[in-house]
Each structure stands twice: as C-alpha cells, then as structure tokens.
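What follows draws every value from the coordinates through simple rules; no lab data is involved. In this text, all values refer to a predicted model and were calculated from it rather than measured experimentally. Cβ atoms are built from the backbone, for glycine too; each structure is taken alone.
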Structure 1
Amino acid sequence: MNPATSNASALNGRIARLILWLLLMPLALAACSSPPLVQQQSYVFGTLVEISVYDAPETQAQQAIAAVLARFDALHHQLHAWQPSELSRLNAGLAKGARIPVSPELAAMLRDAQTISARSNDLFNPTIGNLIALWGFHADTPQGNVPDAAAIARWVKAAPRMEDLHIEHDQVWSDNPAVQLDLGGYAKGYALDEAVRILTSHGIKNALVNIGGNVIALGQHGDRPWRVGIQHPRKPGTLATLDLHDGDAIGTSGDYQRYFEAGGHRYCHLIDPRTGWPASGMQSVTILVSGDHAGTRSDALSKPLFIDGAARLADNASRLGIADYLAVDAAGQIHVSPAMKARLR
C-alpha cells in the first residue's frame, strides 16, 4: 500500500469515527438530561400498587418510591379491618362499650370520615363492618354465601352511624355497640394523599400513583399530562382514557373486583347501609377531583354515587360538589357529566 492510500484510509477512519461520535452524542446527552421513567409495583391494601416517577435521578426516585411503599405498608397494618391492627383493637373496644385510646392520626381520620359521612347522608358509612363481615368480605377471598335475611335485618335495625362515634382527646367510644369500623372505602384515598406528601418531600415533581384504580397525579409526564385508562367493568380493556393534571385524583367504585356470584346474581362488597344488601344499580362509578385531600375525597365520595344508583347520580354529584364523573349503570348504559366528557379521550 502506498503512502497516499494509507493516509486516505486513516483519514476515512477518522471521519467515520467522527460521524459515529456525532450520532451518539445526542443520545448520550439525552440520557444525561432526561432520566428514564422509574416504576415499581407492589401489593398493598389487597390490590396492586404502581408508582411511576418521571424526570428524576434514578437513585432519588427509588428512595422516594421506597418511602411511599413503606408508608403504605404501615397504613395497611394500622387500618386492617379483620387482622390485628390499631383499627381492629378499636373495634373490639367499641363492641364492649369501652373508651379506647387511639393515635392522633387515626382520630383525625375518623373525624374526617364523620364529616364525609354526614355530607353523603350516611351512604358513605364506615361503621357497617359487621354487615361487610356477614357478607363474607372480611377475607382475602369473598366467601360466596348469601347471608340469612333475618341476620341482615338485625344489623340494619341496629343502625350504626358515624355520628354514634365520640372522639375526644384521642379517645374513641360509641353509644351504639353495633358500630364496627371498616375504612376500606377511605384508606386508599388517604394513602394517595400521603404518597404526594412523601414524594414532594423527596424532591419529586412528577409522579403517578395508582392503588388498584385509585390514582393521583403529581406534575406531568414530560411535555404532556399523565394519561390513565378507566377500566371497563365488564369487558377487557379500557372504557376511556383521561388526562390528569397536577393534583388531579380519580376514584372508582365498581362491582367487578371484590364480588361473588350466587343464584345467577352478582353480589359486590359495596353494601347499601339502608338495606344491608350489596348495591346493584351500578357497575362502576369513576369521579375526578382536585385540590386539597383530592385522594381521600376521590375514594370516599365515589361510594355514595355508586350505592344510590343512576336515577340520583347527577343530584348526588351536585350535592357533593363533584363536577366530573363517568358511570356505567346495571344495564350497561354510560352516564357522563358534561365536565368529564370534555376531559375524556
């Protein structure tokens, strides 16, 4: 090979390496400037939990997610309705008519739940734990037996209500020994609000937290809002998709996750406290709320809309200050508020 050929080959090699470097440099810069989406799943509150963090260093994101999941686990063990917990110890004392000391956090939750219950005309009623247990839903898997009608009627006649609770100086007691607390319709929403608090304290600005269909958004996903799907209650896949902005939360109550079938009927875990029987007028109700305590409100306020059925859906939503809802009634008809319709994709 002559020197000219050798010099040309060397030059071509240097040019090729330069072109390759120029092609790879944007990818390297992108990797440095845009950290990947960090996601982690777990199983808490009897359901699948997923936390997604965007645009944060991976180590920072993982530490924040670990702190959130630890908090979820602590709440799960604090509020469990049928395994040893602070709540189950309180229930044992209420059944005996005793005054039971509770943590300041649980006392605050119960006061808040009292306020929500009063606003809902007691359709959100966490004191009907005995009825939920009677129907077999105080178990990891529903027991699948329809209770005796007379037993149901006895608990309905006892009429436990949140107003039967007295909370003073972090002591709780009740005038009604039938009161047995089940915060299953409140705890996941409370946990969402706690997740936002913890993520923010770790410097996370963009995240999405999903607890079995109860979802809250922090910031956004890059240059667009977080996008979530609303599950169809009877078919695989989604009914619609929805963009969530910073602070938005959605809560869904449905008859398709915890239920059993007997005699050709579907019995879900959402009990109507007026009758003692599972509500049957809806397949699902999804609401969207924002602002303070959005997670808690999205969880708790979807329950009265589901229980009271389609005929009073719009009236109940208006009374509870819910502008955005999407519901599917027992016949499969879809009901969408004008505000929610404008948000759906």
Structure 2
Amino acid sequence: MKKKSVFLTVLLASMVLLLAACGRSEDVQSGTVDGEKTYNFRLSLVTPPTHGWTVTAEKFNEELQNRSEGRMSVEIFPSGQLGTEADMVQLMEVGTLDFGFITNAYMSTRSESLNAWFMPFLFEDLAAASQARNSEEAKQMLAELDVQGLVGLDFSFAGERHVLMKDGAIHSPEDLNGKKLRIIGNPVMQDFWTGLGVSPTPMPLGEVYSSLQTGVIDGIDIDLDALVSMNLQEIAQDLTLTKQMAFPSVVVMSKQVFESLSAEDQAIVVDAMQAAVDWGVEDAIERENSNLEVLKDKGLTIIDDFDTSAFASIKEEIYSKYSSNDIIKSFIENNQ
C-alpha cells in the first residue's frame, strides 16, 4: 500500500510537469540549436515568489542563461506547486524534476550530518553561517546525498532564527518555561526547545497566523523574512533577536539529470548556482536589515541585546548529543 502511494505521488507530480511542458513553445524545449544541446530545466521549492530562496532561484535562471549563452534556462515552481518536499525529492530521484531548494529541516531527516546547521548559537551572524558552506564538512554533507540519487550543489540561507511572542519578550530561559512555541519538525529543534521547558508545537506554516491570533500557540521560532511576508507583526508584539540557529535550504539536483549533461554543461550549472547563492546570501543579509526596520516601524518591542550566556548549558548538551556524528563534531569544532 505504501509503495502504491509513493507511485501515485510521483505519477501525479510527473503529470503536472508534463502539462507545464506542453504549455511552452517548441523553441524553449530541450533540444538542439545550431548543433548545440539546449535545456529548459525545472526547479521546485515550497517558498512563495517573494521569499529569498525563490528570488535566488530566479537569479540562478539569469546566471544560467548568461553563462550558457541562452542554451539553458530554468522554470521555477514556487509555493509547493509540485507537492511536498518529500514529493520533490522523489521526483528528483527518478529524474522527473531537475532542481530543488529543499529545507534543511526536511533534508536532515534523510541525512544526519545536515543537523550540523542547527547547532544552537554556533554562528555569530548570517555572514559567518554562509562562510561555513565552503567548509570541508559542508562539502561532505553534500557528498553524502549522492547515494540518494541527488547532487548536492550548495546551501542557501533564509536568515537567522528568532523568537516572536504574542505577548512577553524573551530575556532569559525562564521566560520560555511552559510556553507553546511553533517550531519546525526537526530533532535538534525539538531537543533544544524541550530542554528549555518549552512545549514545542510543530504545525504547517500556513496555520501559524490563526494559531497565534487565537492563543493556540504563544509564539514562534521564525526568521524575519517569513515573519514579515506572513504579516505576523499584525498579531504579535514582542520579538527577541535570539539568533539561535541558521536556517539553510539544501540546493540539490537530480543525479540522473546531472550525469546526462556534458562535463562542460555540468560546470556551467555548478558555477551558475554558486554565483546565484553568493548573490542570495547578500540579499538575505540585506533583507534581515530591511525587515528589522519594517518591524520597528510597526511598533514591535524588539530585544536586540540578547544575552546567550544563560543558554550555555542547553547548547553544550545539544553539541554533545549530536557530536556522535563525526561531520557534525568537526563542524562544531571548526566554527566555534
């Protein structure tokens, strides 16, 4: 029954891609022009069109077209149009989908070493987190995805994680005790917040606004880009810039599709994506600053001098637990 469900998921998403392809004119289909191979790739992600990851994907399309002299382009499917992230990964495994920006929260359920990015208070800021994507450990994390039929290309960042509360800013661990906090469903995040006495409440992002408004949850662990794009400042008053974790997406490509390209075209894809992600990191840093100004203008109480020293105990507890993975252990040691 489970195999049948997976088959139907892949089949339905494949039909979506096929219908999308049928709607395009012949001159942008994969084929040849003047004897050279042309490609119109497809990229999927869960974020809306205005989100930093989606904008970075658009930058990838621009870089790809420029570097290939128009032989390559990518069509972007935002907002989960092709299904869940599990669906997207399955489509890439069989070569039906070409690229995905998949949240590290989901990908870390498939590859343990990716939990390294969620080690609490490891990075001073977003720039430092971005620099770590060029580390040997980050390269090892991406290389481990090969056995899943994926080519790990890079990590793209959406900003640091902070705490938004409907009422009552966070100054110390005691302020969190007993609070119902919406978190992303990830074991590190679950351990971190539970260790602080929080009642972690995983739920789809689309349910957060009404849940925060009605008191189903007291607050949310969130990045500023998502906070502003969802207008949560309309119903919550207190923001603490905790910067407890980085939050990347894992940029992946179908191994089957990648290996069908020539070595020259593989290099174009890799270089175009790196340039796009480099640009996206700078965009994310700018968004962090501009979103903060928006929230200040909206009158939120913002705690920007958050003292992390009181959280040293839970930080070390998490580090110790996840250091049984050699890549995570090395990643922590080289970024502290």
Computing semi-axes √(5λ) of the Cα gyration tensor in Å for each of 1, 2, the value 49, 23, 18 comes from structure 1
For relative contact order in percent (Cα under 8 Å, 6 or more apart), which of the structures 1, 2 scores highest?
2
FRET efficiency 1/(1 + (r/R0)^6) of positions 80 and 176 (r between Cβ atoms, R0 = 30 Å, to 0.05) gets 0.50 when computed on, of labels 1, 2, structure 2
Mean count of other Cβ atoms within 10 Å over residues 280-287 from the coordinates reads 19.9; which among 1, 2
2
Working back from 3.1 (distance in nm of label points 7 Å out along Cα→Cβ at positions 232 and 320, computed), options 1, 2, answer is structure 2
Calculated from one of 1, 2, distance in nm of label points 7 Å out along Cα→Cβ at positions 184 and 248 reads 2.9, and the structure in question is 1
